[in-house]
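What follows draws every value from the coordinates through simple rules; no lab data is involved. Please read these numbers as outputs of a predicted model, since none were measured by experiment. Cβ atoms are built from the backbone, for glycine too; each structure is taken alone.
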Structure 1
Amino acid sequence: MPRNWLSFTRNAVPVVSVRMGGRRYEAMIDTGAFISMISPELSIRLGLPKSGRQQVVSVHGDIRHRDVVTLPPTGLADLEIVDCKAVISNLSPLRRGLDLLLGVNAFVGLRLHIDFANGRVYLLS
């Protein structure tokens, strides 16, 4: 039976391990973000070409235009997401040492269930 769930620290922000470009990275799942985000450093490391710009509105109402890249195929449990757009953004204000944030656009066509008590993100296609 396929493993369609990812684990994270119980009762914490869902930070999960993903496969991308032949390596593993930690990514925060943020269902409040309409688009995924990648740090400039990881974008350069993966050699991702810029493909345009995207307007991003912060929780404080600031409007900024950010460069957009397409993430390489990204493995989540036994699933793989493709053609996911991400804006290049400094993620250091999150204070988590992360280079990747997966917004709702990463989960198109999937149902997500976040079980905070057991530290699992269930992915259903």
Structure 2
Amino acid sequence: MSKRKAVFVVDDDPGMLRGLKRLLREYGFNAVLFDSAEAFQSEANLEDAFCIVLDVNLQDSSGIDLRQQLKSRGISVPVIFITGNDSEATRAAALESGCSAYLTKPFPAQSLIDPIEKASASLS
């Protein structure tokens, strides 16, 4: 994988961010971490991302709203939603936004790695 391409992770839980960074590193992926939607919007250089792991419920925003904003700007980086608060309405909204995967915390590592590997394969 190119070193300049990374998985961007947006989650307001510091423990989840650390765990995902370790997991992604174990599978050979570089992770860039953001602890809020605001940090992501102000600091993210999306040209460096091939995939975004995005928490649905952020303290300062909705991950689904953030995904919609990216789409409206013409940004088509694959998004994997993760959530600890699953509901039919949330799942439907996430899937309607065009996500690559929708995972409920806690989730098996491989259920996250599979869609990331698929997104990574599209870089070749």
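A value of 36, 32, 24 was derived for Cα extents along the principal axes in Å; which structure in 1, 2 was it taken from?
Attributed to the structure labelled 2.
Given structures 1, 2, which gives the highest value for relative contact order in percent (Cα under 8 Å, 6 or more apart)? By relative contact order in percent (Cα under 8 Å, 6 or more apart), the leading structure of 1, 2 is 1. Look at mean count of other Cβ atoms within 10 Å over residues 57-64 for each of 1, 2: the largest one is in 2. Identify the structure, out of 1, 2, from whose coordinates helix-only ellipticity at 222 nm (-39500 (n - 2.57) for each DSSP H run of 4 or more, over all residues; to 500) was calculated to give -12500. Matching structure: 2.
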